[in-house]
Structure 1
Amino acid sequence: MRKHSVFLLAASVSIAALPLAADTKPAQPNDFIEAFAKLSGDHKGMRKNHAKGVCAVGDFTASQEGVDHFDADVFSGKTLPVVYRFSLPGGNPMIPDNARAPRGFAAQFSLPNGSKHNIATLNVPVFAAKDPDTFLGLLQASAPATDGKPDMAKLAAFKTAHPDTKPLEQWLGSHQPPYSYATAEYFGIHTFYIRGKNGEQTKVRFQLKPQDGIKGLTDAELADKNGDFLSQRLTERLQQGPVSFDWVVSFGQPEDSVNDPTQQWPDNRETLTVGTLRLTSSGDDSCTKLNFDPNVLSLGFTASDDPVLRMRSPAYAISFGKRLSGQ
């Protein structure tokens, strides 16, 4: 099992939120906690990123193809209980649900041997910056000035100097936010390795594809300044029956990026549907005290050396400790 994860995959901060570190000192985990507080305010006892969200419960069952291809505990074929959390980015628990920003979808699988396996995804295929220093700089450049508004010239200059911040902005500008948490496709964005039946490590990225199909907001819904509907729409949908997502693994080629989450892999990569994530209910507090560090992995999985992924563990841990202690 890997160590805990990097910072809030909040890659999700709204795209407007991300600048350059004020000094040359490498970014530290607590720097991200402070940056999110400057962007969203200090909300005691809340997640420092992805503060607004909803819990759900359900299970996961690997496909026969997943069982046959990989030597990994998650893909045993046994049905595993899972706790889920959907969320919006940033530390503001009142962010509108129609914000043009990433949505998060995290899951914690409980295995029969007592171990856990976490995944943390976004409904965008790329992260906001290629490394922690650039991400911190983007957050800092997005912070409000003395007038309470971000310095747009400063932010624009930062993005120009760091072109790796552009792909997420471009993607969000060309895709409508999802109608429902159940009608969005979610991406792992980081590279992992999974042990195959032949004992070799296979380079992969993954997606969670909604069986309900992909559906975005209308222009009228996007213009509503008081959008607060995602939790309720998930509850209403679950009253009709389970919500399911296919877990689809993409196999990387040697030329595909391993350690840069701003670089998307080509769409023509070989894929395999390794199982189905199923949600049966939502709205309880089952995820409230969970830390969805994506570096918590079960046997058969290995994290890449992606510096953004690695930073998530200590940043998540700081946020988790503050939240449990009411800070």
Structure 2
Amino acid sequence: MTVNVLFAATADRWDQYAAPLRAEIAAAGVEAHLATDIPADEVDYIVYAPNSDVQDFTPFSRAKAVLNLWAGVEGIVGNPTLHLPLCRMVDPALTQGMVEWVTGHVLRLHLGMDSHIGAAPGTWEPVAPPLAFDTRVTVLGLGVLGAACASALAGLGFDVAGWSRSPKVIDGLTCLHGDDGLREALARADYCVLLLPSTAATENTLNAATLAAMPRGARILNPGRGQLIDDDALLQALDAGQIAHATLDVFRVEPLPMDHPYWTHPSVTVTPHVASETRAAYASKTVAENIRRGETGMPFLHVVDRSAGY
């Protein structure tokens, strides 16, 4: 029996995904019709991006799941018409990209690379950088991406702690949770990496009070969500020297407006939302596996907890 898979995303995404997605679904042993124009009442699965034209899920009466192409689900999880299981994107390439960005920028700051790259010719200041053994990193958020980044940094020798809302156990890491755990996590954060989801509970996780709780001269890296930081509070903390540097990849408004003070602040590095990207060749495997599972009666992978928002 042929299953109907609706691709509901932007046209450029269709160009990227059509061939690899068809190939991976076939490799998973599923006979499927993949298209962008299947009648709603004939759709079995929706491969979805939240910026799609599809915003009303009511007509999809026989669909079995919505398979999100993005790791973040804040753009869909609250949709009142969504009556289907929602699966977020988790794939090895997405994780690898995040690990590379986080470890690269932590090492850049840790080793003082900017001062060498920008130094005037003839500058010779042979000051050895600190060792990772003596440097504490806190990762806020211990989902798939956060756990992978925390483990990679620990593998490089950093003293790593991770924080999550609920208790977790991850080999090689100090895992903290809850309000008390957050205070402890921030108090020991020479570097703080933000990889929390965007929910009402995580909005402005870093604010005037929590920034003040960090060691003076701490450094912040945010490849998670722009909403995790109170921008005004961060700028004030940077100006006061409480925070020495912020490397930011995500923002409340994207592209970051040209008049935003982050662009010109001497202690801010802006990267254009490139910390990790969903790549069609890899993401198609995740989508195909969930379709295979749906067709064989197995539980879907990476199902979103609607009550938690991620």
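Laboratory data are not the source of any read-out in this text; all were calculated from the coordinates shown. Model, not experiment: these values are computed from the prediction. Cβ atoms are built from the backbone, for glycine too; each structure is taken alone.
A value of 14.4 was derived for mean count of other Cβ atoms within 10 Å over residues 55-62; which structure in 1, 2 was it taken from?
Checking each candidate, the match is 2.
Using mean count of other Cβ atoms within 10 Å over residues 111-118 as the calculated read-out, with 11.4 as its value, let me know the right label among 1, 2. Before the final figure, lay out the partial values.
Values: 1: 14.5; 2: 11.4.
Of the options listed, only 2 reproduces it.
Given a computed value of 0.25 for FRET efficiency 1/(1 + (r/R0)^6) of positions 215 and 287 (r between Cβ atoms, R0 = 35 Å, to 0.05), which structure among 1, 2 does it belong to?
This figure was derived from 2.
Please compute FRET efficiency 1/(1 + (r/R0)^6) of positions 31 and 231 (r between Cβ atoms, R0 = 41 Å, to 0.05) for structures 1, 2 and give me the label with the greatest value. Numbers along the way, then the final one.
Working: 1: 0.85; 2: 0.25.
Going through 1, 2 one by one, FRET efficiency 1/(1 + (r/R0)^6) of positions 31 and 231 (r between Cβ atoms, R0 = 41 Å, to 0.05) is largest in 1.
If relative contact order in percent (Cα under 8 Å, 6 or more apart) computes to 19, which of 1, 2 did it come from?
2
Suppose you compute helix-only ellipticity at 222 nm (-39500 (n - 2.57) for each DSSP H run of 4 or more, over all residues; to 500) for every structure in 1, 2: which one lands on -9500?
Details: 1: -7000; 2: -9500.
So the calculation was done on 2.
One of 1, 2 was used to compute Rg and Dmax of the Cα atoms in Å, and the result was 21.4, 72. Which label is that? Spell out each step's value before the answer.
Numbers: 1: 18.7, 60; 2: 21.4, 72.
Clearly, the read-out refers to 2.
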